[in-house]
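I've put the structures underneath this note.
What follows is calculated from the coordinates using simple rules that are stated; it is not laboratory data. Fair warning: this is a prediction, and the values are worked out from it, not measured in the lab. Cβ atoms are built from the backbone, for glycine too; each structure is taken alone.
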Structure 1
Amino acid sequence: MDGVLALVKPPGMTSHDCVDFLRRVTGLKAGHTGTLDPAAAGLLLLCVGQATRLSQYLIGCDKAYRAEITFGVSTDTGDAEGRVVARAEASDLREAQVQEALASLVGDLVLPVPRYSAIKSGGRPLHQQARRGKAEQPPERTMRVYSWTLRSFDPGPPTIAVTDLECASGTYVRSLVAALARSLNTEAYLSFLVRTRVGRFCLERAWTMEEVEEAAWRRELASLVVPPAEALAELPALALDEAQERLVRNGVAVEVPEGGSTPAAGAAVRLLDAVGRLIGVARVQPGAEGVLLRPETILPKHAGST
């Protein structure tokens, strides 16, 4: 059983806890494709079996979230897990003000990452330094926001906004909430977060842990797993003949098949066999006599065929 399982992560569990759960249930190797904070819930993509080799192509996918923001208070962690460090008046906030501020935070934003995060500074994760009381200045990162809209607004008290966010990978929602608070001249923290989409995967088509356990008991777990070729459907695909497949399985670059469109140089491309199974992923590179597909990650033959 090789493929990607879309899991509904409950709050209170780490992403590694979810990986351990799947390993226990399947008896196979498993890995995640990007963590969710323990307090957050929602969509977590887990690679199973040989598909663990493909996690790098899912980590960089765009994400979508539903984020609840509580105004008037900020915490040291930026979320509900932390201790209160500041308070400010927020009762005069109006829905139109919040909508306008959200719209101003769309695009490429250079923001500091949260102090309580896994980003390393001086060789140590920031959250370890923060817990030891070190006031390490967090590094800044460019975060790309495609849209950030207000779903509901409750003037309170407390004043709470529920928002829908679409962003690129590597965006810290807690950093965005801090920027939103600054733009509104108040304090705020991320009181709850649900991830609703990763690339083409959406929360509505994810499985709960109870459903996964039941499917495993019925020996029907493979029906919940998305095959590798489908899991990487956001990548362009090219079909290879048997001769080309033999070459790439031996690490040899091949020319782009005749009749196939040529992706841009450096692009990752799915390589499919005659029946549509994923052979692996190649990078497009210019060659002396044309454009080449240089194999980068190759799966064992028939992986994902269950």
Structure 2
Amino acid sequence: MEQIAVIGVGRMGSAAVRALAAAGHRVRCFDVSAEAMTALADFASPSGSVAEAAADADLVLLSLRGPDDVAEVTATLRDSMRDGSIVADLSTVDPETSRAAAATLAAAGVAYLDAPVLGRPERAGVWTIPCGGDADAVRRAAGVLEGTIAQRVVHVGASGSASVLKLMNNLMLGAINGITAEALAVCSAAGLDPGVFVDVVADSGAASVSPMFRDIAPRIVDGDFTPTFTVGLMHKDNRLAVEVAERAGVPLVVGRAVDELNRRALDDHRDEDSCAVVKLFEAATGMPARRQA
């Protein structure tokens, strides 16, 4: 594929641009933030609009905030992309949005893949990208994405399948995030230094320990809530996951609790890291879940 466009160059989109450029691909980009495009001047050519970025592109990557943005951008792409080109949507959206986008673009002969990323921005190059959509389009896109932004591109089913996979993955992340915050708050209130809990458990080999625990637990006890994945994004993804479950007729218990915890944290902590939900428990107990020694 000779020309690639990336629409949306926030943390994930800009990581994709840099990885593609490093592999020698010609990249155009568009973002509503001119500053975001300027920061990528050494890696991609900035465009004045979605349509300009996508013109003559063989592959367009989307990295957008949510369902409404995907619907708006795909409507524009329908009228600006050529037959036989591909849109790979790295955004995290619901399966209904993905299926609607696929139908919108199919009318113009453009293949749409829901292709949400499993991995964080700093891991660009070794991401796993599950893809929902046409198998041949996945194969063609994988020829560009594997070895550049991803280590693996996996066809997981029809349109919407990868969106379900990503939302369920992030619902599990939300549960780990919430129970870690809760456990550390209990340690503090029950007289155990939360820092000691983290130090002992993190490298214990206990089945409860996950990479996310190792990431957020030390930051909580050190009071570092610099955003990697914000409360606002966790709330959005977990809310979409709950809605998928509702439509599928699955009665959630843990998932609903996670959704409620995120919702309660939105007003005061939306732009902090998702682990800032611990502050709700600290407010309730009047005790900080911080390292004491």
If distance in nm of label points 7 Å out along Cα→Cβ at positions 103 and 199 is computed to be 3.4, which of 1, 2 is the source? 1
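Taking 14 as the value of relative contact order in percent (Cα under 8 Å, 6 or more apart) derived from one of the structures shown (1, 2), identify that structure.
2
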One of 1, 2 was used to compute distance in nm of label points 7 Å out along Cα→Cβ at positions 63 and 87, and the answer was 3.1. Which one was it? 1
By the measure FRET efficiency 1/(1 + (r/R0)^6) of positions 23 and 95 (r between Cβ atoms, R0 = 41 Å, to 0.05), tell me the structure among 1, 2 with the highest figure. 2
Assuming 64, 46, 35 is Cα extents along the principal axes in Å as calculated from a single structure, say which of 1, 2 it is. 2
Compare FRET efficiency 1/(1 + (r/R0)^6) of positions 31 and 223 (r between Cβ atoms, R0 = 30 Å, to 0.05) across structures 1, 2 and report the one with the greatest value. 1
State the single structure among 1, 2 that was used to calculate helix-only ellipticity at 222 nm (-39500 (n - 2.57) for each DSSP H run of 4 or more, over all residues; to 500), giving -5500. 1
In terms of distance in nm of label points 7 Å out along Cα→Cβ at positions 151 and 183, which of structures 1, 2 is highest? 2
